[in-house]
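Down below are the structures I want you to see.
All of the numbers you see were taken from the coordinates with simple rules; none came from a lab. All of these numbers come straight from a predicted model, not from anything done at the bench. Cβ atoms are built from the backbone, for glycine too; each structure is taken alone.
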Structure P
Amino acid sequence: MQDDIDRWMKELKKGATKFSILALLRDGDMYGYELRHEVEARTEGAMTLTESNAYPSLHGMESEGLITSYWKESGSGVPARKYYHLTEKGEDLLNEMVVEWDRYVNAMNRIGRRKDGNQ
């Protein structure tokens, strides 16, 4: 049964990657590793972004015009980091995603509960 739950959770997390990245960038510009760390920290480990899914997602969102990127020096002896910034188009999409996410979660909660209100 745990294998079934693990597969299901993997599917859910895959669909939440774009939403998570856009939501984090709404709070301010971040570089890739910082985004990965923040996802894990804010979800208390329930979701992680690996390099293999974070960077292709970032590049895809940049191609879609949802985010932009720029290089910023980090200090002496530290290589420059590529920061990502939420565009107006990205913020508009995120706002719509939040509405749809809330609607979806509420619907799933209604389905997941028994008619008597218990789990």
Structure Q
Amino acid sequence: MEQILTYLGYFFVLLGAIFLFLGALGLVRMPDIYTRLQTGTKASTLGAMSMIFGTGLLQPEWLIKAIVIVVFIGLSNPISSHALARGSYKSGVKPWTKGNVDAYAKEVDKQLDKDKKEEA
């Protein structure tokens, strides 16, 4: 049983390293903040979760702590990247325009108009 946990642990650590490498590659290759956030968040979330879970399997006394950390990363990374993307959008950072459809602009304009009417 211990040998199975060791192999699974190494598999998850390797999988996490691959995801983290691909996330770093995506940060270099993507054209704007929004695609970089998406690439970096998904890859770093999966990479960190896999590496920490693999470490928990390799060191069974850390498994419960590793699972708690994995759950925290799974909850906090997507929320923080959404907040960064929304803040960037509201501060005026334009998305990459090649083939881009900005469906969110209409919703933001409606909300801004609503806020202006409430202030008046």
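When you work out mean count of other Cβ atoms within 10 Å over residues 10-17 for each of the structures P, Q, which one comes out largest? Provide the component values of the computation, followed by the final result.
Details: P: 12.6; Q: 16.2.
Structure Q comes out on top.
When you work out Rg/Rh (Cα atoms, Kirkwood Rh) for each of the structures P, Q, which one comes out largest?
Q
For structures P, Q, which has the highest computed value of distance in nm of label points 7 Å out along Cα→Cβ at positions 82 and 106?
That would be structure P.
Distance in nm of label points 7 Å out along Cα→Cβ at positions 26 and 74 computed as 2.8: which structure among P, Q?
Details: P: 2.8; Q: 1.8.
Checking each candidate, the match is P.
Quick check: 15.9 is what I get for mean count of other Cβ atoms within 10 Å over residues 18-25, calculated from one of P, Q. Which structure matches?
Answer by label: Q.
State the single structure among P, Q that was used to calculate helix-only ellipticity at 222 nm (-39500 (n - 2.57) for each DSSP H run of 4 or more, over all residues; to 500), giving -29000.
Q
For structures P, Q, which has the highest computed value of FRET efficiency 1/(1 + (r/R0)^6) of positions 2 and 66 (r between Cβ atoms, R0 = 30 Å, to 0.05)?
Details: P: 0.30; Q: 0.95.
Of structures P, Q, the maximum of FRET efficiency 1/(1 + (r/R0)^6) of positions 2 and 66 (r between Cβ atoms, R0 = 30 Å, to 0.05) occurs in Q.
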